[in-house]
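**Q** The next part holds the structures, each set out as structure tokens.
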Structure P
Amino acid sequence: PGADLVVVCAHPRVAEHIPGEAPVLLAWHRQALMQRAVARWLMEHLA
């Protein structure tokens, strides 16, 4: 609630349990590679 964006670094099934109306960005992968890439992109483009 109150978030502009929710980033989920978990299985997509988790997204259905997130309350609120904020958009959800799924960054799930079996390796941390995807999670690090998303974090890096967010820091570069939204900071």
Structure Q
Amino acid sequence: MYLFTLHNEKPEVLVTQQNQGNPEGYLYFKPTDNQALASGFASIVNHN
């Protein structure tokens, strides 16, 4: 699952491949390695 967000006013694409619950009930995200997706989102946010 991807999360498209702004962090410190900059576009950021986060991803999780977590498919099981955990005791805390949280989802853990990390920055995506998919540079095409990150660049595409940045382009949309920056109107390029």
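**Q** Tell me which structure, out of P, Q, gives 42, 21, 11 once Cα extents along the principal axes in Å is calculated. Please list the in-between numbers first.
**A** Numbers: P: 27, 26, 9; Q: 42, 21, 11.
Comparing all candidates, it corresponds to Q.
**Q** Using the calculated result -7000 for helix-only ellipticity at 222 nm (-39500 (n - 2.57) for each DSSP H run of 4 or more, over all residues; to 500), pick out the matching structure from P, Q.
**A** Structure Q accounts for this read-out.
Bear in mind these aren't lab numbers, they're just calculated from the coordinates by the rules spelled out. Small disclaimer: the values here were computed from a predicted structure and weren't measured.
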